[in-house]
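K.L.:
Please find the structures below.
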Structure P
Amino acid sequence: MNNWQDQAAIDFMLDDCETWAVVGLSDKPERTAWRIAALLQQHGKKIVPIHPDAPVVHGEQGYASLADVPFEIDVVDIFRRSESAGQFADEAVKIGAKGVWFQLGVIDEAAFERAREAGLQVVMDTCPAIEWGKRGE
């Protein structure tokens, strides 16, 4: 049994973290990241698009990388293929984020453990939409 969806970590990120960097967020409404970013905003979160093109999405300025963001990030929400997710978890540690959220289907067990060992709250293979849905929110 894995501990990828620790309820305390989920609750901490959903309840106590305000600024979410959404890695892989572009201005394409057909993408899941676009819809989840809108949901995050509906729940009062500030989103920060992280994408090489640095697009403005949902009214928020994008940045090419986490290192380019000039303010604190609470959660790094990763919408990237599993094989490239680890670098963003490592960057989350470097920038002092409080948590890393590996989206549904994004699995990198080694990166999960590295981020946890660095003291971050970490959730893997679930989505805020699912977790808020469980709460009836």
Structure Q
Amino acid sequence: MKYVVMVSHGEFAPGLHSAVKMMTGDRTDVLSTSLKDGMSADQFAENFKELVKDIKEDDQIILLADILSGSPFTNALNVLSEKGQLGNTLVIAGMNMPLAITAVLMKDNFDDLNVLKETLLSEGRNGLVEFEVASDEDEDDDL
């Protein structure tokens, strides 16, 4: 089985998980946890261990993190390393909604993790766009 596991500072990962659930439905293969204000890195690591305890050694994990090298990112990697699961884990930092939705909906369509990785990175990048608001000056000239 392939899992999507989201980690972050604050409520970002659980909030993104909630938003993704609205689009994809409630799924047992999507998990999230976060480093909350006042929580130690050790507490986060314990929460993460509990979160991933039922993931088997031969399962695959897509780990999505809010930022590269942050405490949630590094502690999640340490836990997965201790469990011997880093070799079956695709790790992406800088998660956003398009990336997360694509990971959840498309993860089982790719046997090759490199192709999946490129697809996810592309979706995440394409989700970043500038929206330009038209100026009201043109309308004012007509008055």
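K.L.:
For the read-out helix-only ellipticity at 222 nm (-39500 (n - 2.57) for each DSSP H run of 4 or more, over all residues; to 500), a value of -11500 was computed from one structure; give its label from P, Q.
P.N.:
Label of the originating structure: P.
K.L.:
Match the computed value 13.4, 40 of Rg and Dmax of the Cα atoms in Å to one of the structures P, Q, and report its label.
P.N.:
It must be structure P, since only it matches.
K.L.:
If distance in nm of label points 7 Å out along Cα→Cβ at positions 82 and 114 comes out at 1.7 when worked out from the coordinates, which of P, Q was used?
P.N.:
P
K.L.:
Now a separate question. Taking Rg and Dmax of the Cα atoms in Å, for residues 34-105 alone from the coordinates of each of P, Q, which one would give 12.2, 34?
P.N.:
Only structure Q yields this read-out.
K.L.:
Assign the value 1.17, calculated as Cα Rg over 2.2 N^0.38 Å, for residues 2-65 alone, to the correct structure from P, Q.
P.N.:
The correct label is P.
K.L.:
A value of 29, 23, 15 was computed for Cα extents along the principal axes in Å, for residues 58-97 alone; which of P, Q is the source structure?
P.N.:
Derived from P, not from the others.
A short reminder: the numbers here are calculations on the coordinates, not readings from a lab. Quantities reported herein were computed from a predicted structural model and do not represent experimental measurements. Cβ atoms are built from the backbone, for glycine too; each structure is taken alone.
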